[in-house]
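Please go over the structures that come below.
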Structure I
């Protein structure tokens, strides 16, 4: 059973041709032709999630893991606008997301018809391509080429695209098969597009770059958000043999080995301006996406390197306001072309590693001495996570706490750092858990968890999914960043509350356990990851006043 609507047949056939095998549908009437077609297609997995914002982040979590486009489909009107936060995240995180919206026909727009808004190009500032289809059988080839171009861009350029599909009534008529002429023309368009390649505008003098690299004595490779990549790990590891090179990464970089510094804030937060001026690199190479550490951004902007090269196959980022070269290459292709043993004598790497060693000693002493608090909880929780699990982190203070620890290098770590919002962290984590067989552990703060509570309103949460909810009664980060406490509006920044996850867990069928002290935390963690018939929530209550004092003293103690 397939929709009779030609536009629906075009969209479904093109998705199948471009190997889109998962679509997340939100219920509605105007998108009935899409729902009928996707749910009946034998090679497309159709999932149903009511809340469009959650549905989009759930799909984003799947695409994050598979690195393949995932489609989302909704009805007309404000339903589409609820996709926007996830679209922005996909745009800045290079995640392929195909947004398919049903629409009213053009003659019904802006005349007072219900559930009707201006949907064409609605995501203009955060979309790679907008395909506005027309419900006119004489425009069949135009529509096919437009959808194919959208899906080709999502696949090759790794980001969100929008396909807007107007449908006149009736909406529920069906046929037994997709029209063979449509299928044939879709295939032709697919073959034409996939035979082309992405053009680059690389005008870089590579010999000159290699000479600069070879003669510099202070070189830094800084890796932002990145997929787990064994080949890149090996290439980066080779640079540890060069005494003039230091590699800084973060938990979300998914690069971990001896000699790589992956807890940047712990390392540099206590550094004075004078100390960093001495340690600033002559050459900075950046790889991957967003960097969590605000401190490294501040220091590199204030003390800019002489040369900053960003290496990425798709996108240039001038994060530190000093970009001298955009090298439009995959890092695994460019980095091996640089000499590993520089001609110049240098102690640069050793200087950084000496600081790292001192910070690690101080960190261990401090954490052992502190009371029950967020920092103490993170130390225990991160040590408890089983090897080879997937770790998903929510934003705000959660991801920042994680950067203070050397995370188990068998874990793969993810966070929505494209826009750094708290809005869809739980939905993304559940989508990611759905996409992989390994156990997924999600660490979240209370505001992020309650904000996205509809994330659990679906039938696709794996039984081995684990939520660790650190509840300190509000937005604790606003007690740490400069500014909010100096005003008389702190209550509006941190949003104090007395909510717990107990009733939410019961409503959604999750096993729930609260924890209020360190001994109970250790006890519950010892059985938390074991097999169960339900996903589990471990809610850990901490005191915001204690958290504030502990973290402020922590950075002083590291010196």
Structure II
């Protein structure tokens, strides 16, 4: 990888930090127990108050909002019934405009989730398409006739479990849905569909949004012949989605041309970002392909290999090295640990680690995420050390797309545990409804009296303050923002040590994963004169020589002087 000049201009999304908000559970301004846009607006100063040296604001640069479009909420917004309006659950278009204006005033970009692999079955486009076989939108979705001698048109499965085909009595045909039956897939082969989605994109760009995260962006195109997917070698369960090689229902070549068209629209506007969720089971190699041959598709293709790595230095470093090798020279990596679809990283990693010190793991994970080369994406509450709520009563679960599908044993587990309300303070319901004791949409995690924003702000050693300081260090360091990444230990067993290097700066990052014993620090660099940028063991600003050993769970970020 070519070393990047510290003076070269960089796009905002390469320098910045993106923060995902799940609007249903971030902040409730109107007191109905459900998060809304006004609630997010009133909490913006917590995310970034415009002061780069703030001692109270986290310091992020962009917000990615999970869907806020009009929706029947079968899949909590990922089933859109009107792409150019705001769901009343969250407010109005005027509320969105105010959020956008207030965010931009603080230097915060706004990225919207764009869910266009499918719509809701209550969208007027689908209602018309399903009414009969002879209407202007009859071919806007994926319809197939029943096949003689077969129960369904082919063997394509729903990711949520069960068949991917649902029968329509009105048309006497089946329609396909990659996800829930209430989420019919678009027919992206139809140019009218492409034109309609393009108008949706322009509607929001003209309104001032700074980009989109494309949901399920590798599942747009389908085989025009609807051929069966072949089963994987050794697979025995034909009902299991993961038993198949998905050759004909995702990652088709045409998918790249679709995203090229979307990117071309964004490129007509200044400084807009296109993120894409390549499918959750896609390999890093598949995801890398979505940068495009000439970097003309996604700016940041999301991939799940890094967050799904075990809490083990060798595996994590291997993923970073793999990303470094595969990312094209003209492209830019990205990393995340959590999002709305997977368990929180502390819950995953504490479970598979011998260490139960969640604070130590959280700080080590934060240091890794924010010091590797690439754009980091945070998930709300991650900066506090929030973990999954694993004891939500069944009657209070809200992930209806999973809960209500008749999918059998291959269905995913409800995702509500990672979507619980943001923990603002120790008042009833964690201050989610601004001090009102209103039962929220999902139950608050029981640990909120101790783990919350108000408590974290007053604790100098809190996970939040570590994140805040780390973000400030990153913002002030050319090497950490865009310098090259170079490991100093090969096949690490208990610790990670690597360099970030720009033209005029060298930063060393050392993270000890061992929770009991110090580890010998034997690395091929000069040991004298390192300035402490941030450390769990040394005072910030102090000039030190590299120690002979890393202390238990030590995190140190040092600049050579």
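Rule-based calculations on the coordinates, nothing more; no lab input. Owing to the predicted nature of the structure, the values given are computational and were not obtained by experimental measurement. Cβ atoms are built from the backbone, for glycine too; each structure is taken alone.
Some values worked out for this structure:
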| item | result |
| --- | --- |
| Among I, II, which structure scores highest (criterion: distance in nm of label points 7 Å out along Cα→Cβ at positions 284 and 308) | II |
| Highest-scoring label, criterion being FRET efficiency 1/(1 + (r/R0)^6) of positions 44 and 540 (r between Cβ atoms, R0 = 35 Å, to 0.05), among I, II | II |
| Per distance in nm of label points 7 Å out along Cα→Cβ at positions 348 and 372, the highest-valued of structures I, II | I |
| FRET efficiency 1/(1 + (r/R0)^6) of positions 36 and 332 (r between Cβ atoms, R0 = 41 Å, to 0.05) - highest-scoring structure of I, II | II |
| FRET efficiency 1/(1 + (r/R0)^6) of positions 20 and 212 (r between Cβ atoms, R0 = 25 Å, to 0.05) - highest-scoring structure of I, II | II |
| helix-only ellipticity at 222 nm (-39500 (n - 2.57) for each DSSP H run of 4 or more, over all residues; to 500) derived as -7000 - corresponding label from I, II | II |
| If Cα extents along the principal axes in Å is computed and equals 77, 53, 46, the structure in I, II | II |
